[in-house]
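Some structures to go through are shown next.
Quick note: the coordinates plus some simple rules give every number you see, no bench work behind them. This is a predicted model, so every value here is computed, not measured.
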Structure I
Amino acid sequence: MKIKQTTAAVTAAVLLSAAIPLSNVNAADSFPQMSFTSWQAAYSYVLNSFYTNPDYNFDVESQEPSCFEIYDIDHDGNPELFISQNNFRSGTCTVYSYYEGNLSDPVELGTYGIAFTDPNAHYLVHNDVHMGVRSLTYFRLEKGRFIREESFTDNTMNKDIEGVEIVYKINGKEVSETQYVQEKEKYDHFELTPHGRAICMNSLTTLTDEIYYEYMFNYYSVIGRTHYNSSNSITVADEINDLPVTTVSDNAFLNDDDLEAVVLGANVSNIGYCAFAGTKNLNSFKFGCSPDVIGQKAFEGCISLEKFEGMNSIGNYHIVDGVVYRSDMADLAVYPAGRKDKDFTVPSYIQTIEPYAFAGNPYIENIVCDESVNTVSEGAFSNCGNLASVTIYNGEANIINKNEQFTICNSYDFKTGESIYNGVIKGYDKSTARNWATPRKVKFEALEGEYIKNKGDVNNDSIVDSVDASLILAEYALTSTGKTGSFNASQSKCADVDRSGTVDSVDASKVLAYYSYTSTHLGAPSIEIFFSMEQ
């Protein structure tokens, strides 16, 4: 039976035009000049902009609230973000993709606030039926870009309406039914699944126990606390809304003068840049977790914090005597800025002083870096107000100083760009320490002797052998009988293989044992590594 309607006189072309909603790549809401460290950071930024958009209403109590959803269209590990305006006919769904630090230009689709995908194809699909007209548009997702591939429109659902001409269009151009069917068959196997309205939230920020947590899709991040906080201590939650709290964001508690004690939750894996910097009254900090990352300057200027507590060696960091080291004990990561010891000798197994490790400690006066330290990272000893002496025994240590601020300084003026260091750098005459100090007009004092690269090589001929063992025994023969030894300070330090503080027969025996091994093995490790392997 044919259905008679007053619209029968309306042309098919007009009918199709009236029924087709928006379906296009839209640059209006794009962020082309911005880069992000993760898809979570990118989409959080985007969502926050939509939450302040008056055309969107995320109030869950409203009739049809704005919603969002994440779904990985191309299964590359970085999901796409679907933002649904509402569930009305006019409601659009805006879709973003993240690729290599950048956001795509979004695709804005209608209708009813949803878009479609196929679980087995890398396509975003607009699918709509209205006034008897069906429209389909296929966007191929390729390296973070939505590429409009083809669109199909027909009004075959109106075939029983008297006077309506059936029209088929591909990419806006009218085609025959045969052409239409043949081309559309390429996509007819798609199993379309709707997306866009899975998550409805009044706010992306949750306030719990006076701490603000920001929703980051698959985790929460700590972003600060209330200004009217009644407590001087905080405990970061393990979970919020059944999602782990994994991050303390950059600058979260920067210069929070009222904060005195912190306990981190068990799931915190990332502590951001300057997260607790300048919290001058912070005197207790306990890790309830084993973080993967501690950001630069995270604890700079925490001048009341004398030690760190908690943490185990399962993660990337480990605490020894209140100082944070990497778990392999090769890097010193964070020295408490409130530790009041005037002198500190970097342990002999440490190879790297990490960026800003000692930054902002006003008490430390003398720091000694053993010859094992081969890298002093950017800002490692910066803004240490009373620092008077830094001794670097490794003549080839890499002292990184790419920034204007000195890596070793008492203070830095951000307005003038001037670094002030009134102390001294001690190192060997021909060393990277001198090379760092001289152009910066920093006082330099040369250590006695010359830099000897290899432990045990007391004659500095680049070979640790029986000759060195004989020299060590001769030195021991002198000093053990109360006579003055012949070694200079550099040779004595080099000869003390077991780091006992004295040159004796034990050192000579170790040199001989090492020489015996190297004489029969190619590619032997250094003497220190050799004996550490034996333990």
Structure II
Amino acid sequence: MGDRLDLAFLNGAVFTGEEYLPAPCHVGIKDGRVLLLGNEVEAAIGEATEVIDIAGQLLLPGMTDSHVHPVEAGMEMLGCNLADGWNREDYLATVTEYVAANPDEEWIVGAGWQQAAFPGGAPLKGDLDAICNDRPIILSNRDHHSAWVNSEALRRCGIDAHTPDPADGRIERDEHGEPTGTLHEGARMLALSHAPQPNLDEMYAGFLVGQAKLIAYGITSWQDALIGQYGNHSPKFYDVYRLAEERGELSGRVNGALWWERKEGLEQIPAFVAKRTAAHGGRFRADTIKIMQDGVAENQTAAMIEPYLAPGCDCATSGESSENAGLSFVDPIKLRDIVTELDRQGFQLHFHALGDRAVREALDAIEVARAANGDASTVMHQLAHIQIINPSDVPRFGALNTSANMQPLWASYDPQMIDLTLPFLGDERVTHQYPFASLVRSGSHLCAGSDWPVTSADPWLGMHVAVNRQVPVSHPDYDERVFLENEKLDLATALRAYTLGGVEVMGRSREVGRVAPGYLADVVVTNQDPFAKSSAEIHETRAARVYSDGALVYSA
């Protein structure tokens, strides 16, 4: 009989992408697609059908990470990787071991330290000099907006007391103007531009490691949030994905965000069009443009409407010549012209917008583009990170068909928030952080991502924080306080953002993102049903089996 199933899941709970169906539910798969959902499944089981009893478990659509850097993350896992450490001693031990184990590496390049491990978020070159003073060391922090360097790196990069701060960055200095070993934003980029670049084979090896990590988490679709020449990223990431698809080794569905070089202008667009055309329609697509509008709050480069505060008072901190309200990397007037033209040509915009001024500048640009392009302006744009949103801008997301691309894991009391962010915002602005529930109430579209390797790619850890506004008790950064309780999401809303919401913003919701007849069988079976557990147990959920096009790609 032609309708006999290839695969049948029996007796489990199901999250369809939009609603939760309690156990016992049955799902039938045939020819790589969901064929049946419900009681008809058992009647369609044949002799060749693989039958899996998932009682006590949850079946859901393959998950989507809407903002992630897997090639970069994979390469970092293969290099001097500090991500498993939590303090200065951990990091120095890792660097010491790596330097000793790799005597032939001319440059030691790594990443993964967190700023909260160091006073003022600024580690010192002397610590690295004590480990190695004849080879340059450049270590990006977890959010990849700062770098920790030794004296040899500063020397080779030509950075000294006479080097001015770049317009888009800052060099930490002592009282004599000498660099102390921490470089922020554009200053970090200046250093990295001198380091050797990985070749295509090294990037491909990193991709395979990064992809395997995502698939093991049940992530079958993702947005690679930066493909271009920036920091540890490369334009060759585009070639990596194309090559993986040609080789049949691309297990996920990927939208790549092509990097907008802010020192250039509209002349970049023809190259974007060519890349979009060459990569359109398959597992890998490149129809999104990434614009980084500001930095991060921890180093006070996130663009704010009002200046940062000095700890313990209401006075604005001052730089050498003016109050510090962060950096807008693209002039907001020019940004409107850029966004209008990209929107006119059908590109999706993916903004890094963390501070409330950056959020407003991005929304203003989208609003101008919508008005200028009229009915032709149909693409859903997205703002990622959205740490601080002025309340007056919250309803604009829904009104402008713009997705709020959230990184839920950041919405908690962790050392970086406590030590490097809260003291500089002031009481009112603190309450404007990560307003996920307010966005939902205002009609905004939500999608969710990790920004891995900045933070863990585990979607269930992210959902745990979205629902609880706390990391789990077992987490090293646990704090008993709940971070802005009124911004909690319910589990179904959070899970929708990680499934259907993610593929909606990718433009793939007609093929994946739902457990429904006709949809491709990118599905995940978890070890437990989180809807049947307490909210304190959400983070314990794990992918037990992961399928892409109905084929098993991971089993725990």
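So here's what we get for this one:
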read-out	value
Source structure (of I, II) for relative contact order in percent (Cα under 8 Å, 6 or more apart), computed value 17	II
Which entry (I, II) yields the derived value 8.5 for mean projected area of the Cα convex hull in nm², for residues 268-371 alone	II
When Cα Rg over 2.2 N^0.38 Å is computed for each of I, II, the largest belongs to	I
Which entry (I, II) yields the derived value -8000 for helix-only ellipticity at 222 nm (-39500 (n - 2.57) for each DSSP H run of 4 or more, over all residues; to 500)	II
